[in-house]
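Asks: Given below, in the form of structure tokens, are the structures.
Every read-out reported here was derived from the displayed coordinates using simple, explicitly stated rules and does not represent laboratory data. Quick caveat, the model's predicted, so the values are computed rather than measured. Cβ atoms are built from the backbone, for glycine too; each structure is taken alone.
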Structure I
Amino acid sequence: MSEISTDQVETDVLEWFTEAWDPDLSLLEWRERLVDSGWAVPSWSTEWFGRGLPAWTDRVAHTAIRQAGGVAVPLGGGMGLAAPTMYDHGSDELKRKYLRRTITGELTWCQLFSEPGAGSDLAGLSTTATRDGDEWVVNGQKVWNTSAHHADMGILVARTDWDAVKHAGLSYFVIDMHQEGVETRSIAQMNFHDSFNEVFLSDARIPHENLVADVGEGWKVARGTLAHERSFASNRSVHFAKDTAGRVIDEAKAEAAEYNKTYEWYPQRQGRIDLLIDRAREAGKIHDPVIRQAITRVVSFQRASEWTAGRAKAARDLGRPPGSEGSIGKLALSEVARQCNHAHTLIAGATGMLKETDDPVHATVAEVLVSTPAQSIAGGTDEIQHNILGENILGLPREPAPDKGKPFREVGRS
């Protein structure tokens, strides 16, 4: 394939869009048209709704369509996690069954990975999948499952071999979330939100054709999903062009609003650095030397960390595999959240504990103080990121693994 430039991609997308756009279509009708054009996921092969272009063209195409007043692919774990994983590892039958309906937004998805006893050590999960003819019978519990309460489908990792070492005994499935044997319960968070769920699987059945890759390859496929998750985590918002109207736009805005309800507290999780200076002024503490130093420290650190984030984004746009920037950036976000929490506490004092107040910004700060601890846990704990950097980047000895080489049946579990 000859080299293609960003300008050329934008020109080609807009040429197609000008002819194809009809604001009076339904959202589904528009996305069907988008899929057929190959511009929904241009980096995929022509056989599977794409154009065989480089990875960076997806972002360029979506941005061009939105800036021109149109609508691109849906937000969420469907396009962020499930679809690219199935594209990379799924059978042709699985791709035919689910890819198109995921791109159009007909199917919504959730991720069923973590368990009460297997979070950071995901390979230690104990949810089981047992073969029964042409089906797999699944039993176990998953936790921290975002949007599981309204997802149509789930991507699931389960243990299919207790006599293999823990990483080798896992398999990866696609599961219908509406079937009998799947129970979803919301989790009440200390910041009064309930974005997450726990999912109980009791003799839930999965057709064998919903196995992704081969039996025992679940860890390899899951790592692929987690690699996609790094870029998905930074792409949770969409902006509509000004002065756009029509049925497509109305339905797309409603879809985005419903999706974003889950993440409305995420800015508070990151610390709300944008509020620090104004809050210090309003509290009459902008000249307090301790508070000024705390604000200066976190703002300086945050701006320096943006350079690392920029390098990581440039690498993704070029289609390069994730490097150390992902773990460094994750640790930086955690540190910014902690420092913001500290600075907000210095400014607000004891009143920072009051959620009920006539001042909506003050209520936001109260939410910050109970939301920031999640930043160090979500998406791979700080401890895991330190291990990744130490072992894979710095070449330090691996953490002791007493269960190494043992069948999972003999491994101690919580």
Structure II
Amino acid sequence: MSVLVVGLSHRTAPVPVLERVTVAEPDLPKVLEQLLQSASVSEAMVLSTCNRVEVYAVVETFHGGMSEVVDTLARHAQVDANTLYEHFYVHYAAAAVEHLFSVAAGLDSMVVGESQIIGQLRHAYAAAAEAGTVGRTMHELTQNALRVGKRVHTDTDIDHAGASVVSEALADAEAELGTLVGRRALLVGAGAMGGLAAAYLRRADIGEVVIANRTPANGARLAAAMQTEGVPAIAVGLGDLADEIAKADVLFACTGSTDVVVPLSAIAARTKPLVVCDLGLPKDVDPAAAELAGVRVVDLETLQRRLTDAPAGRDTRRAAEIVADEVRSYLATQRSAEVTPTVTALRKRAAEVVDAELLRLDSRLPELDAAVRGELQKTVRRVVDKLLHTPTVRVKELASSPGGTEYAEALRELFGLDPAAPAAVSTVDGDKR
């Protein structure tokens, strides 16, 4: 069983394609269940953000697993799988580990170094765990990836300004308006992205913030949090959008909805210039708003064009070195763990031989003194333990290097161990659900 990654992101697919494939929160359990029903998939996790959709799966075969994952995503998006293949990237085994660690470190993000991805990865894992699609392999891999992400952000300044897609979008708004100081902002959506936008606006000395959310209580909580930090803020319902847009200088929208939340009519009614930051995937604001006079729209496509080829700096290179080091360490640990069942089987075989010979000794010399018999048993067991010590320790050391598992295969062949026994031990927690 190996780890497979099948995904598409801002690097490989245009935003309209990402919009079709993105897995909204309510759809996650269904998609995860469909993945686990596939013949080749035993564990699965879906990471769906504003600029990527990735499936991480533990599969029995590469080609079978890839085909089943692609078919599942195509069914979800209601498109022909063949239309998606040109946008997908695939990583397998060691390459899959390297990709996930790079994602967690922010090295694969639209804004390199953004730290929001760590929370998104944690959420993806929690959703998969709740759906019952996470086993030992995915658990260990994801927890290591989260640790690597934290290490990169602790040991480098890759996120020195807290860069994120949110801050980049609002920086565009600030450039368009000249300043955000004293301006009025309307946030549509009070989730994680809305919270990030609120924090950025506070630092920019925004004059007032209005929060419109489908769930009034969530909007009220975010407004109260901003008030405690000295920012005038109120919460309204989505029914008040047109009135609030008419008074706003900046509209920031990211709700996670699969439908347009801000209709064209609500924006067309305003009489003052407006900057729209739409980071919804799919879009929260009617795309036709970009054609209105006095409206500047900043969306994921705008940011994608500008940020995809942004130059990497010293901290990025240091982060990449950390990821490479962590990948080597993780793979070495995994290879070493793979030989443990073989070592266990070898020691068990040796113990069985010793027990059989001691039993034979008992039958041949029944009158042997009990004290002498005890010393003989201890001596024989010590001899066997000493003979096995060096090869078993050495095979674990050798296994940590690439190709090292061949030494375990040699042990199984030389000592006539059952090849099925170690495999059974190594997958005891990874049985298909």
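Asks: Given a value of 1.25 for Cα Rg over 2.2 N^0.38 Å, for residues 125-172 alone, point me to the structure among I, II it was derived from.
Replies: I
Asks: Any idea which of I, II comes out highest on distance in nm of label points 7 Å out along Cα→Cβ at positions 45 and 373?
Replies: Largest value of distance in nm of label points 7 Å out along Cα→Cβ at positions 45 and 373: II.
Asks: When distance in nm of label points 7 Å out along Cα→Cβ at positions 53 and 253 is compared over structures I, II, which one is greatest?
Replies: Numbers: I: 2.8; II: 2.0.
Biggest value here belongs to I.
Asks: Right, here's the next one. Comparing structures I, II by mean count of other Cβ atoms within 10 Å over residues 205-212, which one has the largest value?
Replies: Result for mean count of other Cβ atoms within 10 Å over residues 205-212 over I, II: largest is II.
Asks: One of I, II was used to calculate Rg/Rh (Cα atoms, Kirkwood Rh), giving 0.98; which? The partial results should precede the final answer.
Replies: Details: I: 0.98; II: 1.15.
The value was obtained from structure I.
Asks: One of I, II was used to calculate helix-only ellipticity at 222 nm (-39500 (n - 2.57) for each DSSP H run of 4 or more, over all residues; to 500), giving -13000; which?
Replies: Comparing all candidates, it corresponds to I.
Asks: Another one. Determine which structure produced the value 4.3 for distance in nm of label points 7 Å out along Cα→Cβ at positions 301 and 325, calculated from the coordinates; the candidates are I, II.
Replies: Working: I: 2.2; II: 4.3.
Computed on structure II.
Asks: Looking at structures I, II, which one was distance in nm of label points 7 Å out along Cα→Cβ at positions 101 and 349 calculated from, given that it came out as 5.9?
Replies: It traces back to I.
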